[in-house]
Structure P
């Protein structure tokens, strides 16, 4: 199974691709889509859209995972994040890929073992779990963590022989 994790942002969107092969996690790719802060929103969203489409086309994931919206103090930031999330969901839907969502706390708990882990702790655990030589940038690490979370969650569901309800969008 190949999973594309996406950490959406209107300025920087992280992505990470992880394969699961017989219980082993394999790092495929990761990166950051820098949409820029000087461009208007429409141009940034278009940049995110084009880049995610290229990633999907190149790596052909089976599932797409996106971090759920967290409750931000700033409503404007939450709305901007919602736009970036919508673009990512649209990209997956246009390719016929199922989209799954996990809360930031669930992702951290799955990867670090603690739902209130810091970004630094997430980065270090992603590096260890994927046996990377260096720590990925924070946005890419968060995206890789989302992919790892989905692989762990899906593996546990299959081991139990049932399908727990996960918030998802299917084509």
Structure Q
């Protein structure tokens, strides 16, 4: 079973299927933010071509939005961080993902679960873009700069206009 979402951005739209059967807590967490319109007006604040685009936590002026409690890392679900998949961003703490997510711009198997350790746990894949990979590519091409201590920030904000169930 999967839920389809539409991520509307200032560079175009992406449709993605969320894998509730493989990452139920992660999908429920993501949808709770989407349904509350939390993502509206946030930006893709970290863009690295050939790697990923990350968003869902900062406003265009690089202020971090307050989030709910972290969700359990479900990276041990057999899914791989391949091009076009959505995964949860987190700190070095395994179970620290809140609202931020990334879309893999390339196959990034090194981000997959390898072992139940801090170094090997990986990043939970919870969805996959089914339409709009050209938007992913367009975002990955934007010029970036450093803002304060944040690197790879788009020089012109790439705004997430909305994330809604399709």
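Every number here is computed from the coordinates shown, using simple stated rules; none is lab data. Note that the structure is a prediction, hence the values are computed from the model and not measured. Cβ atoms are built from the backbone, for glycine too; each structure is taken alone.
Comparing mean count of other Cβ atoms within 10 Å over residues 8-15 across structures P, Q, the highest figure comes from P.
Assign the value 3.0, calculated as mean projected area of the Cα convex hull in nm², for residues 80-127 alone, to the correct structure from P, Q. Write down the numbers at each step before the final one.
Details: P: 4.2; Q: 3.0.
Attributed to the structure labelled Q.
Here relative contact order in percent (Cα under 8 Å, 6 or more apart) was derived from just one of the structures P, Q, and that gives 30; the source is P. Given a value of -3500 for helix-only ellipticity at 222 nm (-39500 (n - 2.57) for each DSSP H run of 4 or more, over all residues; to 500), point me to the structure among P, Q it was derived from. Value -3500 for helix-only ellipticity at 222 nm (-39500 (n - 2.57) for each DSSP H run of 4 or more, over all residues; to 500) corresponds to Q out of P, Q. Assuming -0.86, -1.22, -1.28 is log10 I(q)/I(0) by the Debye sum over Cα atoms at q = 0.19, 0.25, 0.29 Å⁻¹, for residues 40-95 alone as calculated from a single structure, say which of P, Q it is. The structure behind it is Q.
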